[in-house]
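Visitor: Before anything else, here is the set of structures, which you'll find just below.
Please treat every number below as a calculation from the coordinates, not as lab data. These numbers were taken from a predicted model, which means no experiment stands behind them. Cβ atoms are built from the backbone, for glycine too; each structure is taken alone.
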Structure 1
Amino acid sequence: MAELRTLLSNLNFSDVTTYIQSGNVVFTSKDKDQEKLGSQISEAIKKQYDYEVPVLVKTIKQWKKAMANNPFTEEDISKQAITFLATIPIETTIEIDSKNDQFKIIDSEVYLYFPNGFGRSKLTNNLFERKLKTQATTRNWRTINKLLEMAAALE
């Protein structure tokens, strides 16, 4: 993660901070074009490490909105996550045999509830990427809250 911080600092991002060994990065940038920033980071990682990785960039405002839109507020938060999508999907009504697991698509997020835990769920990034035809990355609520705390400290 230290190398990732250095790489992003060399791209002229400021206040670069990483969270655990997860690829989560919080930073500030004069450039506000999120798609361009994501591409720039992805290309730099590819050039430096010969590793292709999709990068999703969210503003703190988008992050807070995603958190506020959680439709599962009555459920155990430790059994929930959000799958962040690169784009708002065109088709949001999809059939998935997910047993007891639940999901709801709102804007560019898929809200997930796993009453029996994450381990055996069929609700994966690959499934949502295939069905919704966009890139996806999932974070649990502990990580979501920590990233918001880190971003808020930069404001």
Structure 2
Amino acid sequence: MMNFVTRLLSRGEPIITEARVGDAAAIAAIHAASFQRGWGDDEFRQLIGERAVVTHRAVLGHKLIGFIMSRVTAGEAEILSVAIGPSWRGRGFARPLLDLHLRRLAGLGARTVFLEVAEHNTPAARLYRRAGFYEVGRRPGYYDGGATALTLRRDLG
């Protein structure tokens, strides 16, 4: 019975809204499952509470399944982190989350968005390129384990 309910809920599209401070623990859990060094609940609480930080969450049923977070300043934005929970990846949920977030950043006056992604993170790099990001730099050995970070940019026009 539980598998049926899980399949039923997973068929819909996630609802994307602005995150609240109360989402910090769920966001931290997704971040920890997605990155080598996860940020803690307190770090996310502080960031979500910052005026210059914009955070969106994707919720499916009653479960927070993904998030995206950016800092906006002086007409530019930097995507600080984005992740979809491991069991929800590969279902096309990241693109609508990214698209809505970029529209919000543009609405706040950001004309350019930057982010960094590990060179070997092929699914993420493909998502960003399809969304109009292009490479503007590289940081060899930037990540733990020596991975190269690609610096990507998108102009919001």
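Visitor: Output the label of whichever structure in 1, 2 has the greatest value of distance in nm of label points 7 Å out along Cα→Cβ at positions 103 and 127.
Guide: When distance in nm of label points 7 Å out along Cα→Cβ at positions 103 and 127 is computed for each of 1, 2, structure 2 gives the biggest number.
Visitor: If you don't mind, there's one more thing I want to ask. Tell me which of 1, 2 gives 3.2 when you compute distance in nm of label points 7 Å out along Cα→Cβ at positions 55 and 71.
Guide: 1
Visitor: Which structure, out of 1, 2, was relative contact order in percent (Cα under 8 Å, 6 or more apart) derived from, given a value of 17?
Guide: That value comes from structure 2.
Visitor: Distance in nm of label points 7 Å out along Cα→Cβ at positions 15 and 135 was computed and gave 2.3; which structure, 1, 2, did it come from?
Guide: Clearly, the read-out refers to 1.
Visitor: Name the one structure among 1, 2 that FRET efficiency 1/(1 + (r/R0)^6) of positions 63 and 143 (r between Cβ atoms, R0 = 25 Å, to 0.05) of 0.30 was derived from.
Guide: 2
Visitor: Still on this structure, please answer the following. Rank structures 1, 2 by distance in nm of label points 7 Å out along Cα→Cβ at positions 47 and 119 and report only the one at the top, that is, the highest.
Guide: Top value of distance in nm of label points 7 Å out along Cα→Cβ at positions 47 and 119 goes to structure 1.
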